[in-house]
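Coordinate-derived values only; no laboratory data. On a predicted model such as this, the values are computed, not experimentally measured, just so you know. Cβ atoms are built from the backbone, for glycine too; each structure is taken alone.
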Structure I
């Protein structure tokens, strides 16, 4: 489950500002897991000072495809009286998703059928190799090991999103829950309230952070070059601290990609921490250092089509504490870093 925490952490730290109609390439294309880390190469517009609205404008009945790549790294160093031990995790997770609007309300709120069409994971967790690919991984032990991912693939669910990227609801996730329970052998043993709790945990802890990478919160006001806005995030827990995160967005300028207008947006992050730095538990005295977080990157919003064209956002969190027990001292340092790349796939 720790492998899953890394994507959730990035989703919580940076929220903010998805396709192109027409014929789509075959879903099982050879390069479905090939991702691009470079910036968009757009051209200047004739009127860079023009103002515009950032709005989602997906069309009913059209399928839009995206690739979300999450590169995560977790390095830990534990020091005691006589030893220093290092361990870590390093992995790349790739999700291919498709969204098909099924209805559009009078206020432009979209209801969409959503499908995670394929997942691939590669990396290491300590000394243990990590590898999973939907449709390729067949061994029953591996399927059970990666059940949380296997249950997501090709199991449609629905979402409701406003034109400014507010995720109102995630529903019809029963297929995901049932498949997860079936793989783990709990299909007939969970009580209805336990199943409801699991359903909520999947929606809130897995699906919503993923969807928020495609549909980011947009400003209501008209924007232009040098316009900026902030998005406050719910407080999150980091060890003994409450992290209060604010995402900051500034429009660098307006550009042109083929016939589409693209807003080039810089993203940043501010974090404030509250909490007690010292505590004692079962005879061990802890002293925590203030966490250090950084975050930022690029968002390219397709103003013409009303979609996120591409994003590249990174976060890092540095954690550290000292401890003492019966005269023996030790310490732990941890650095968690994530890079999320979202690409619209025409």
Structure II
């Protein structure tokens, strides 16, 4: 085995990113195994949640490391800093964001100092973006750092007519700013003569949860909650949607927004702290759609869309294509892993 990939897999986005890296390494000629823990039950605090996931990642990795005692993997990649916190053997660390960035205050009391130590000890750091490099602080070292994006491709041909007005993804409603999205959508509909047949689709969260948290009333007009969807179902809806809207309070990367752009959605978004890679792309594509005024962004996207938006979005995503990431893996990552 050339590479053992320790995949935390705590979210659908992380699992897809790790599967893409596994396949890219194999296309480069490496022999790769994945260690992925079983899903863990949600806990009331991030400190406990990270501890449980870190222990699960260590156990999954140890199961393979112990089996390969006589012929160990030549290199290990830990996907996320959480997966590396309790490591049995040092390795490269791949991450979208650091606990120093997304675990402020009490949420990261034990994670942050241990993370700093692991980032210093890792032979190679693989941030998803330049924004994630900036969050490294003192742990950043150019000779140990290689930016490795997550590849994004169109999921299929777009229909001749997009019959979904807007869609959003809110697996974590508070972090994704669903309250702000719903508020903007309601106000837009109230003052919009053509709103009767338009819907906002909400994916990634159940209606019961939104009702229980007071974010949505039952039978609210113009909003349809879809719950959790398999990736193929979600991407098929992106191909039908005119607008993807989000208002994150922090964005560690934004895979879903990149997928929306790849499938031809106009991206209406607020600015957000964190290494939000889709944000500068959205500004270049249509600055009217980016900012605190979500209502104005929605109105511009639905009523006055710029020509060739989808075509220009696909061109802007060229550095995130599978072929581009494969070149980084084959020409830069794998030689450094096996050196």
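Per-structure values
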quantity	calculated
Structure from which 0.40 was derived, FRET efficiency 1/(1 + (r/R0)^6) of positions 89 and 185 (r between Cβ atoms, R0 = 25 Å, to 0.05), options I, II	I
Origin of the value -3500, where helix-only ellipticity at 222 nm (-39500 (n - 2.57) for each DSSP H run of 4 or more, over all residues; to 500) was derived from one of I, II	I
Entry that produces 4, 14, 14, 12, 11, 10, 9, 8, 7, 5, 2, 2, 1, 0 once P(r) over Cα pairs in 5 Å bins from 0, in percent, for residues 81-136 alone is calculated, selected from I, II	I
Structures I, II, by FRET efficiency 1/(1 + (r/R0)^6) of positions 153 and 305 (r between Cβ atoms, R0 = 30 Å, to 0.05): label with the highest value	II
